[in-house]
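Derivation of every value follows stated rules applied to the coordinates shown; laboratory data play no part. Note that this is a predicted model, so its numbers are computed, not measured. Cβ atoms are built from the backbone, for glycine too; each structure is taken alone.
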Structure P
Amino acid sequence: MTGQIDAPPGGPTVAGAAAHRLTGGDSIRRMGLIERYIDRLPFELGDPIVSLNEGSTPLILAPRLSERVGAEVHLKYEGLNPTGSFKDRGMTAAVSAAVRDGAEAVICASTGNTAASLAAYASRAGIRGVVLVPDGKIAAGKLAQALMHGAQVVALRGNFDKALELVRAISEIHPIALVNSVNDFRVEGQKTAAFEILEDLDGRLDALCIPVGNAGNITAYWKGFQESGASPRMLGFQAHGANPLVRGEMVPEPETIASAIRIGNPARWEEAMGAMVGSGGKVDDCTDEEILDAYRFLAREEGVFCEPASATSVAGLLKHGAGDAQRIVCVLTGHGLKDPQTALDESPPVIPCEPTLKALEKVLVG
């Protein structure tokens, strides 16, 4: 595939999408990110795009959480992207750019969500997808996605940081496009979530709470806010067992129930710290139990099911607060079905019942 393709498998060219919009076709909410924000992204009319209509995720007011923290809190629910995580925002941009530049394959290191997203977008583009995951350290839902989309999945006997080191090296000696968050197109795509939040809140936001793993997402949000003339306080939260930004040094063997942020040496370390310092924000951490408490709270009190790593933003807000911020957004990066085993482990058991009215009454009313 090359940049000369007129109509790639991922959908129409940007020019076609723009023409469709001008003729009053599908609403803007049904467009992918590149179509919606062509003037604010590094793409041009006529470029091939690979899209699954990502983005336009809901911003959900959280009344019980708001009551607990004494401020207006909203949840940016990125679990409703096509593959169930925020990674799709960056992947549409990174894979589209790879196709435009003639790449025949894309590769990444992943704790799970990037693997699922790469696999889906590579499939959509009709190119080869390769992912390296830490052996035994990827949630079942994410592994299933990567395999079903046809990616070549390599289980590395090492952690994420070693996997990233290897994919960076192999992409330098082979014609394979690296689409981890070190790829600037990933940041470009992910910054669009900041645009959406400001659109939904009429530009009024005091603080953003966000999980921090490889640090590309907080970097992207800050870029999006800055480009929009906004500067909410950026509050980044890590798991206590994988908190290199809090410690100020890499964590050789990171461990946490929040597998999506189980990273000991973030690729965007300096940019993330720049975002937090530049916005008057901070970085802090939460224990696994605090993360799981927030995970259960969101599902049972707000009706929002996210994966454990996503709940780190809420756990951090509940533990550390947001200063005098009155309007806050917590980013929920992935859907709860990404990690079904943790959900089952944290829930009461299924109640067995014989198939009679009497038995059912006994279960329900005692």
Structure Q
Amino acid sequence: MRRRTAVLASALVLALTAGPAVAAPALAAAPAPGTARGPAAGPDTDALRAALAGLPDHDATAALLRVGGEGSWRGTAGVRDLRTGAPALAHARFRAGSVTKVVTAAIVLQLAAERRIDLDGTVQHYLPGLFTDAFRPVTVRQLLNYTSGLQPGASLGETVEEGYAHRFETLTPRQVVAASVAKGPAYDPGTRQTYANIHYTVLGLLIEKVTGDSYAHQAQVRIFRPLGMRDTSFPRGADPRIHGPHNRGYDWIDGRLVDVTDWNMSDRWAAGDMISTTADLERLLLALFRGRVVPEPQLREMFTVPDVPGARYGAALERIELNGRVIWAKTGSRPGYATVFAATRDLSRTLVYSVNATDAKGDGLAAARRFAFPAFNR
């Protein structure tokens, strides 16, 4: 599972979501995709149109793409609901998966700028008793850049098939962390980089301890509200629904295409529980990269990869080289939904997409080549 997540992230890919089982109806014809805008020097619009052509198909039921920077492009294709064949909504809300980590990192870095958190301070200092004596000191920075040495925590299923039967059950953040702690450290902090949700689950607990407030409310008052992200939120408690307009998510389970929209994501919390839209995520991307969310020098943490073997992540964001460009990105993956949040550092090219992907087990390469790579082809 850890290897699949790393491959998926490095490919710029999949996010997924979940809900009640239904037999898959015949796939409806896709509406015409969006039209190109902007100068010829912009993204590869022919490839983007081709990516959306024919949706829904075996691999995706809908896709929402927003490309910006030097030349912009918008595209929407597929269906909102396979049962009705209604066209996909361009403004649909979706589960953004691990793109949530960008918000969590931004809050922690804001608190560091306010001198309420020291990035070189330890979890043992801020959250006494959370770790056992088996753990060496773990710094906040090591949580941010995935070098803490923590092992994955409790889960209700490592695959969609495993998790589907448990989709309405709850795991609290404390339960998730306790299961990780019980395993002991995987390696000494700061010596390796291993992408995993557990780092950001602990950061969520840290945010709540330092602020005396809920993680979700801090995200609202520090990020969503100031940026006008009116369609971005976290579920209330164990609520499995996506409220507001949304395209339903589907996944192949035992040879059937199953509706997986409704799913309690509480076990993902500060690592992957956010619901958003492509417009809101684009707003966050632009503001973040322009220094309007996290001030310097804290913002540099997001674009600084630690000096350990094989590292490619800064705080939340991954460094990717594609067609001679350096791209900073975050992917999200929940049953039925795939999200990409990516840009060059100078914002000369940006990409946000939500794809209603139907394969939670794949490595995401096909989806990346189809929907993400064309945005950076030129």
Structure R
Amino acid sequence: MKFIRNAAMLVMLMLAACGGGGHGDGNGGGDGGGVGQTDCQAAFSPEKLAAGEDCTPVAGSLCPVADSENLLQPQPIPCDGVDVQEFSVTASGLTSSYYALTGGEQNYDAVYVGLHYLGIDKGAFANIVRLPELAKGRKVLVIAPQAPTANRWPTGNALDSAQIASNVEWVKAVVADARSRYHVQDSVPLYVAGLSDGAEFSYLYGCSDPNVRAILATASAANPSSFSAACTSAHQVGTVMVHGTSDITTPYNGLPLGLTMPIPEIHQAFKTIDGCSAADSTIPVPMTLDSFQVTIDYTAKGGCSSGGRNFLVVVDGGGHNWPGKSRGLITTEVLYGGQTENFDATLQGYDLLRLAAGD
């Protein structure tokens, strides 16, 4: 089953090179220059949504990308006002590089580590999930590391479980290197986000590094053994989980025979870890841009002993992708299911990360 998932992701790479790949490429808003935006568009929350504010994702106002651009190029596509630097790090016997993306800020609200999916280059991943827009639209030091081994992150299966510890230590070293270069104090919150293979590793890294305050996992899965070993009450961490109910690559209800955990089970596990006793609130996201119904289950502010929160963003009928603005040049629904624009996992996802961390 794991081989099938990995092969499917390789096909995604070829499709994305033509301009699709089931991922987004444009949005705007936030502290970096959301002229004319509502408060909810600049800083999304389910409470603002429930109050009737306009929270419609704003696409392409910060870092517009032409349809002719190849998202899979190994460098982030230039965006006015965004600086991109590449650095190399050696730690725990591993050597690889990372991109640091900044939007001209001197003081940052957070450090955001974005973990790529299987087999993709870190620059292409930055383009696909619109990391330049995140750097410009929010006061964030964005880090996009390249997995040190075969362009994949270990997930805890029988073949790669021994690689988890060294990869965790290497990512820690990347964060330390970036903080040093950009003079970002340890008190500035650290968040980790990932897509697919990167989302699986985001649990293992986020639960293992006590400095991580919140995890954003999009189209994730979790190996029951490695997840339970890494994620315990010893380190409480807020979470934002984004998943489509029609994802056949990492199924919403988990793979058969308990090979991976159902997504609601992972959400509940983090609620337990964070000491969240109350039932979730649920709110639908307006279908303003397409016909996909998105709902957000969330713990209330102050409802968890950890001080953090947990969010489960469910795309009814959604597939294996990063929700947000679509290029629309190639339809990959046959392979990966539909993609919504009603929720943006980049900027709105970051806003939920801050809430999940209690920041």
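Structures compared: P, Q, R; top value of distance in nm of label points 7 Å out along Cα→Cβ at positions 133 and 325, i.e. the largest, recorded for Q.
Starting from the value 21.8: which structure in P, Q, R was mean count of other Cβ atoms within 10 Å over residues 125-132 calculated from? Corresponding structure: P.
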